[in-house]
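Each structure below appears as structure tokens.
Nothing in this text is a laboratory measurement; each read-out follows from the coordinates by a stated rule. Quantities reported herein were computed from a predicted structural model and do not represent experimental measurements. Cβ atoms are built from the backbone, for glycine too; each structure is taken alone.
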Structure I
């Protein structure tokens with residue numbers, strides 16, 4: 001039995017490489033298409049799911065709604081898995097941050113969220129918040145299969161909670177794009193499958 005980590009579909013801010021964090025940015029057309037592609041893939045695989053949770057931010061809620069319609073579940077919105085804060089850098093483009101902060105931004109980017117941006121959070125900072133939600137999902141996913149639809153950094157934090165490994169190397173391995181699905185066994189706390197949907 002497994003927990004399927006699914007990142008929300010693409011937004012215009014994702015495309016622009018602008019840090020959206022807790023800003024409630026909607027899916028763009030490609031993001032909606034990605035959600036449908038993931039929904040279709042899960043439906044074709046015939047995997048039975050017993051629970052679907054999502055972040056309250058609309059990019060996750062809409063993605064989860066599309067997936068839920070395909071697998072026969074209504075999403076349960078969970079405030080605890082809202083994306084972590086990027087502090088002073090929220091809403092800024094990567095290019096702007098590189099121009100203004102140079103090596104400071106580069107070092108943070110290379111830390112893969114294991115360190116915090118100014119005024120923001122890192123993976124460990126949100127561990128306490130995500131741990132209870134993860135425990136709820138773990139309980140479900142040891143008896144059946146569950147889905148969580150959330151955000152890049154918050155799901156990285158959840159995977160770090162599962163493994164206890166907050167290293168940079170581990171953080172890199174936890175990342176996933178908007179069209180990728182990461183399935184983990186909840187008993188062994190290990191990845192069992194990672195796949196990308198074909199969404200032309």
Structure II
């Protein structure tokens with residue numbers, strides 16, 4: 001059975017298409033109209049009680065959470081190519097920045113936008129300025145998170161950054177925009193964008 005990605009182009013599932021294109025696995029995109037509440041249907045809640053996308057099934061395995069899907073796919077279908085092996089010291093850097101995106105960038109940016117009052121010492125994402133400096137350090141003077149080697153960490157970290165730059169929710173620092181431009185040259189990303197565009201058209205979205 002092929003991998004199935006439960007998808008809507010205005011959800012994080014859009015980035016999961018890029019993940020699948022990078023690993024080169026056979027998959028099916030199954031459209032879920034979140035505008036009509038289809039993601040809360042009983043069959044989808046059985047797969048993900050959170051009632052959110054993306055959801056990926058691989059035979060009997062169910063994976064949710066965007067970063068988890070990326071790490072799963074890289075380990076299972078591109079181990080040693082998009083995921084450093086467990087005996088490779090680069091795996092530490094790979095995991096560090098892969099998990100930095102959902103655990104620091106997303107909540108840190110949301111806190112900044114919403115003006116949440118919080119103590120930096122108690123929040124896992126710390127201060128917004130420190131977050132931006134850390135992000136710059138991940139890609140400063142190198143093509144990708146792991147230097148010259150593209151990895152799934154770039155799909156997670158870079159995908160998050162590209163989304164925020166597109167919607168002006170993060171400061172467009174030169175290191176960020178240059179990195180996003182490099183990622184945009186990847187054939188797998190270009191293919192994913194065409195698939196997401198086709199899904200938007202199918203759902204009658206702009």
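Brief remarks follow.
- FRET efficiency 1/(1 + (r/R0)^6) of positions 19 and 187 (r between Cβ atoms, R0 = 35 Å, to 0.05) from the coordinates reads 1.00; which among I, II: II
- With semi-axes √(5λ) of the Cα gyration tensor in Å derived as 27, 19, 14, matching label from I, II: I
- For 20, 49, 26, 6 (P(r) over Cα pairs in 10 Å bins from 0, in percent, for residues 3-58 alone, calculated) the corresponding structure among I, II: I
- Comparison of I, II - label where distance in nm of label points 7 Å out along Cα→Cβ at positions 99 and 123 is highest: I
- Among candidates I, II, the computation of relative contact order in percent (Cα under 8 Å, 6 or more apart) that gave 32 used structure I.
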